[in-house]
Structure formats: C-alpha cells, structure tokens
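Asks: Below, each structure is written out as structure tokens.
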Structure P
Amino acid sequence: MFDAASSPGQNRRPLPPAQSPADGVPSSRTPRSAQPQEGQEARPGKSGKQRDAFFDNAKYLAIVLVAMGHSWEPLKGDSRILEAAYTVVYSFHMPAFIIISGFFSRSFDMRPDRLKRLITGVAVPYIVFETAYPLFKRLVDHDPHQEISLLDPWYLTWFLAALFVWRLTTPIWKLVRHPLPLAIGIAMLASVTPNIGDDLDLQRVLQFLPYFVLGLCMKPEHFQLVRRRWVRIAAVPVFLVALAFGWWAVPRMNTAWFYHRDSAQELGAPWWCGPVMVLAMFGCSLLLTACFFAWVPRRKMWFTALGAGTLYGYLLHGFLIKYGDYQGWFDHAALHRPLGEILVTLLAGAAVTLLCTKPVQRVFRFAMEPKMEWAFKQDAAELARERQRKEREREKVDA
C-alpha cells in the first residue's frame, strides 16, 4: 500500500492504494520481477506475490499434452491405441487448462488497468495470430484463397476468443447465486442449437464455459483435495480404465464430441444427445482432470519456470504442426509405425518446451504482451503515485 510522500511543512491527502493486477493477465506496466502472472498464488512477502509451483507445473504439463495431441491427429487413423490415447488426452487437457484460467480470473473486474491487460494480453494476441495463421497457410501451403477473418477463429486462436468472452463475463458469474448450474445449462442449450454459427467459435465458448466457471468457484483448498496420497494411487486405475474405454469406443464414438465445437444435430445425432453428452463429458473430464492434478508435482521442478510461458508454447507450436502437415511430413510410412509415433510424440513435447522458454518469450513479447501505452489514457492516480515514488527516491538520495 502506498502512502503519500510528504516533505516537512507539506500536508497531502493520501492517494488510493495501488491495487495489484488481476492474476492470469500479464501486466505490461510493472517490472517483470514484481509482476504477478497467470499461475500465481498470493503470498505476503517483500517481493510481493510468489508463484505456486503446482500451478506452473500443471500448466506446463497440460500444454505439453496439447502439443502431443495435435501431433497425433495426422497419425491416429492408423492406430487404434493412439486413437484411444488421443481420446483420453482430449477429454481433460483443455478442461484442466481452462479450470486454471478460471481460477486465476477470480479477481477480474472492470477496473481500467485490468481491462487494459485483457486487451493487450488476450485481444491483441488474438488479432495478431488470427492474421498470422492464414498468412502462414497462404505462404507455405500455397493457398491464395485462404481468407483472414477476425470473426472465425482459425485453429488454436479459439481459446483466446473464448478467454476474452469468459473474462468479460466474470463479474456476472460472481454475482449470480448458482453460477455453475447456470453455466452447465447454457452449455446444454448450446449443444442443441446449430444456428449459433461459427462467429468467434461460440459453440466452443459456450460448451467449455462450465469449466471456466468451475475455476472461478474454486478455492485453493479445493486443489489440496487431489494432492492426497490415496487420490494419486486411485488415479492410476482410473486412467487405465479410461484408456481401455477409449480403445473400446474408437469405432463406436465420434471423437468430434471432445472438441465441443458442434451441436448434436451437426454431428448427426438426435437433439437430446447434446445435453446428455454435455453432462457425460463434463463428469468424465472432471474425473480425469482431478487425476491429472493428482499427478502434478507440488515442488519446484526443472520445468516449473516454463509454466509462465505456456501461452507462447500454445500459440507458436501450431505453426510447427501446420508446417509439417503442409509439407507432408506426417505422410511418411515410418511415422505411422509405433516407433515413429513415439518419435513424433517426443519431438512435439520437446518443441513446445523450447517455445515456452525465456528467450522465445523475449522475441515474441511484442505480439503476446505488448505494452501499447500509446493506445490508452493515463490514469491520474497512477501518474500521481509515480510522481510520489520519484520524490521519495530523490529524498533518499538527498538524505
């Protein structure tokens, strides 16, 4: 908390306290060393907030699974085992990531500094990558007809569009009496409404909404429940059963249900299957997500620091996957054998790991976390606090 700097003989009214920015949105106005980022848990100390290793570990492992899942897409048609693994991973990797995003959006409100960070940390990267991906396809895949549309999220950018909408609606979910049942009801209605269309990928926004709202409703002690030893032990047979069920379901189930981007009618199913599948997928996803969280290390690991750069890895690895797809790399027969599938999996994990590192963040920060001070009005209280800080520094030098 700031107090007004005062010199002898001066009486000044204290300024409002400098409020910390919302967790989960990187700030471009505070030093990186003191800046809370997505995955932080508030702890008192001289250096402000400290990151919780559990959440950084969870985000890193989830983004590795995302990259691996994308690398399996061109290969899984020839392997029932790989298709089963793909089904299991897709049932929980994005729900886990979205729950964490919701958890660290709990303090979001319409305060100007948080809205600025929502624009610079979510909206601007969406515009940049929604433009970059189609241009990349035009250049590499020689497709001059590929259009650029900010209303039709392309490949991975749907998550940024969804996160922008979810965060803007956070005050509403904190206001209503029963937010999670309401969010589930909206998802169920979306699953039987094919007329929603593709604008901003609203089907995904609405069908994944319950996971974000669940994160908003959670407290730190809820994550402690899955860190118990018996939960970690029970997670092993649960995942084995899930893999067995996935293997059984490969020829019997449309994997498009896991994408949450289509209504039941668009998937060729009766309308009533939509609400049933929303509830069934929500239950299965929560169970597997809890098992995933149970296995996430609680202590600091070699990859913990990479948890701060998961959005970089998420958006950038898509270029590698698409480049390999456009160049026909996945068509090689060797990659459709077990050793080839293992090699592709390891390469995908290594690539997304490198893309989460600090050097990559420094290179692409202009697109992912632009400051854009020129675009916003300056807050009078913030300017006054900055002047007071400089006055205190001068007084210390003079003393």
Structure Q
Amino acid sequence: MAYKSILVVGGGISGLTAAIEASEAGNEVYLVEEKPYLGGRVAQMNQYFPKLCPPNCGLEINFKRIKQNPLIKFFTLAEIEQIEGGEGDFTVTVKSNSRYVNQNCTACGKCVEVCPAERSNEFNYGLDKTKAIYKAHAFAFPMKYAIDDKACLGAECGKCVSACQYGAIELDMTAKSFKLNVGAIVWATGWEPYDAKKVDYYGFGRHQNVITNVIMERMAAHNGPTGGKIVRPSDGKEVESIAFVQCAGSRDENNLPYCSGVCCMASLKQATYVKAQNPDAKVSMFYIDVRAMGKYEDFYTKVQDSISMIKGKVGEISEDPLTKDLIVQVENQVTGEIMKEKVDMVVLATGMVPATAGSKVPVTITYDQDGFIATDSQQPGIYGTGCVKKPLDVASSVKDATAAALKAIQSTVRR
C-alpha cells in the first residue's frame, strides 16, 4: 500500500516550508518538532540580511497558513524513535514528550507569577532565566506554556496548578508513543552553532566579553535578554568598540574544516546593529576572505565603508583582568603588521554544524565526512533539506525545502 501522507521532521524554516508546500499541493502532512515551539533558529534571529527586516512577520504568515490548513498536523516536544519500511510505505514511531500543559492553556501567565523555580533560558542561550513554567518567547507558536521538568519542583509545589483557572496544567502528564504511516519523509532538523569553547585560544567561556554570533543576535533583539541593547556582559556598559572575528573554528582542520558561507554576511549585519545604536562606535572585522556572493555584494560594499576591515586570522584573544577589556592579536595580511587591538567586546563568528552530526536519522542513510546528509543518501523516500544538507542562509533554505517537498510528493505517487 502506498501512502499519500508525508512526514516532516524539524519545525524550523526548512521544515515549515516543506510542510506547507506539500500540504498546499494536497498531501496530508505530519510535522514533528523536538522543541515546544515552531520556527527553529529563525525565531531566535533579530533581522535578516540584506534587507534588515525582522523574521517574525514571515514566520507569522507561515503559522497562519498552518492554522488554516486542515491537512497539516503538528507535534511539538516530539521526536522520532523508529522508522520502518520503505518509499511509499513507511511506519514511523513518534514519541510525544510531556509539556505538562494541555490544550486549555490561554497563555495568560498566571502560572508564571506564582512559580518559585527558575531555569536557564536556552532560547536566549543562557543569558537570562525563566521560571520552570515558561513560554518559549513572545511570538511562540503554539502560544502555550510548557514546564521544564528538570527545574520544576513537581507536585510538592503545585502552585501553578492552583493559579490556573482553566485546568491547563497536568503535572502527572506522561510521554506517549504512537505510529504514523507515511509515503515519504523530509528530514529538516537544521543546525547547531559550533562550540566556541573548542577554539580555546579565543577564550569563550573564560572571558566574559567574548560572545558568539548567535548570542549577539539575541542581545540585539527587542525581545532578547537586554531588551535589544548591545552591552558588555561583564558590566552592562554600552559597547564603544567591538571586534568581529571571522572563521572562529571554521576552515580549520582541528575544528570545522569547511566554510559555512553565511557567517561573513551575519557579521556585517550585526555591525549595522552596533552602528544603529551607537554611530560613533568603533567596529572592526577580522577576516580571511569575505564571502558575499551575488546579490549580497551590494550589502557588503555598503557596510564595509562604515567599519574597519582587517584581513587576517586572529591568533589569540586575551583579557585585561582589571577592566575586562579584550586584546585581539592578529597579523594584518596586507601590511604584515602584528596588531594588538583593545576592544570592549568580541563577537566570534562560529560556523554551522548539522544536527545530524550528533543526532542521526534512525535509519541507514549516507552522510558526508562532516555529518551532513549526502545529496545521494541511497534511501529512496527520505530527503534531507536545509542545513542538514549543507550550510545555507534562510532564503536558500526555503528554496531547498520547496524542492524537498516536491521530491516527497513524487515518492507518494511513484508506487
């Protein structure tokens, strides 16, 4: 028997696109996401490049398309346990983990007011805290709270249960597994930022004012931990000088051997964040090569005139123990000069690691040497898309996901 339904794993921009495109072509779609919300890393962004517009408008349009489409059924806080069968006839076991909050939730926030326990806020990369019962972010979809069972005090507390007038909180909720029959699978689990602590000579984790590009994105966001103010983590001081360090671990045989392609544009974009808040701020960007292909060339040309561009691979970042200022040491490849530049803060442009490097598809498929799903995965009916195939920007991810949806649709009718 061949099934017309399609499973999409991953609710980021690639997964959302594949699910919406396949469903609007007439296929029933199941969308599975491990986090309590849809939107993936795009939801954590402040602005897109090169237009410098916020991602929320685009995400909300996609969420509206999902809500209006009866052919899409999505599951958050869920994961794939097992895949059996083949193209046209897969049986997939899905584990639905406990949210501890049911469909009655209106996101009124009364539960948060009484909750005594806190947790590190992973949405903001640990820069702040939330209560144990939390809404992932201001534009979360679905707009429901969830409970972190690692932080929650459980039934011995129960204050949130008493505070909820809608009976939405179930502290005894348990995980459940169920099976889906689908004709094709789109794997869109996205990417993880490279662990900057592995690039020891840059001091991330030791020097308070060394942050990463993804942290910078949350810091600049109005719904972020600092309300959109770009300040030093050590003392909350407004940044007057900042260094963007490119290829932080990338193009490095000891870390990531490849170029992620989007980091240069992301840093140029983030330089505009700094300049918008403080036009007099000194912004430096240390790079090996600037990757600004095609239509992005104009954006690069525009931004480079307002900042200092230094061609050179940063060798070391040290800290002044008294002021917490940072000293960036680099050889200028144009002049041959050994530079030591003191700045308030450093942003490391870390690369993109495919989620499949650590969490494989639970069926035999082919990966390349870096953990990306190979283009020829040798498993008919299962299609990787977006950043599990290769590093991509948002626009390219959307295009790739549309192509994956088309392949999945073909798999449902081929047999």
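Laboratory data are not the source of any read-out in this text; all were calculated from the coordinates shown. What you see is a predicted model; the values in this text were computed from it and never measured. Cβ atoms are built from the backbone, for glycine too; each structure is taken alone.
Asks: For helix-only ellipticity at 222 nm (-39500 (n - 2.57) for each DSSP H run of 4 or more, over all residues; to 500), the calculated result is -6000, so let me know which of P, Q that is.
Replies: Values: P: -18000; Q: -6000.
Here the read-out was taken from Q.
Asks: Related question: To which of P, Q does the computed value 1.00 (FRET efficiency 1/(1 + (r/R0)^6) of positions 270 and 294 (r between Cβ atoms, R0 = 41 Å, to 0.05)) belong?
Replies: Details: P: 0.70; Q: 1.00.
That value comes from structure Q.
Asks: When you work out FRET efficiency 1/(1 + (r/R0)^6) of positions 254 and 350 (r between Cβ atoms, R0 = 35 Å, to 0.05) for each of the structures P, Q, which one comes out largest? Before the final figure, lay out the partial values.
Replies: Working: P: 0.65; Q: 1.00.
Largest calculated value belongs to Q.
Asks: I would also like to ask the following. If we compute FRET efficiency 1/(1 + (r/R0)^6) of positions 222 and 342 (r between Cβ atoms, R0 = 30 Å, to 0.05) for structures P, Q, which one ends up with the highest value? Walk me through the numbers on the way to the answer.
Replies: Values: P: 0.25; Q: 0.50.
Structure Q comes out on top.
Asks: Separate question: Suppose mean count of other Cβ atoms within 10 Å over residues 118-125 works out to 20.8; of P, Q, which structure was it derived from?
Replies: P
Asks: Further question: Quick check on the output: 26 is relative contact order in percent (Cα under 8 Å, 6 or more apart), derived from one of P, Q. Which one produced it? Working shown, then result.
Replies: Working: P: 26; Q: 20.
Only one of P, Q returns 26 for relative contact order in percent (Cα under 8 Å, 6 or more apart), namely P.
Asks: Taking distance in nm of label points 7 Å out along Cα→Cβ at positions 62 and 126 from the coordinates of each of P, Q, which one would give 2.7? Could you put the intermediate results ahead of the total?
Replies: On the way: P: 1.8; Q: 2.7.
This figure was derived from Q.
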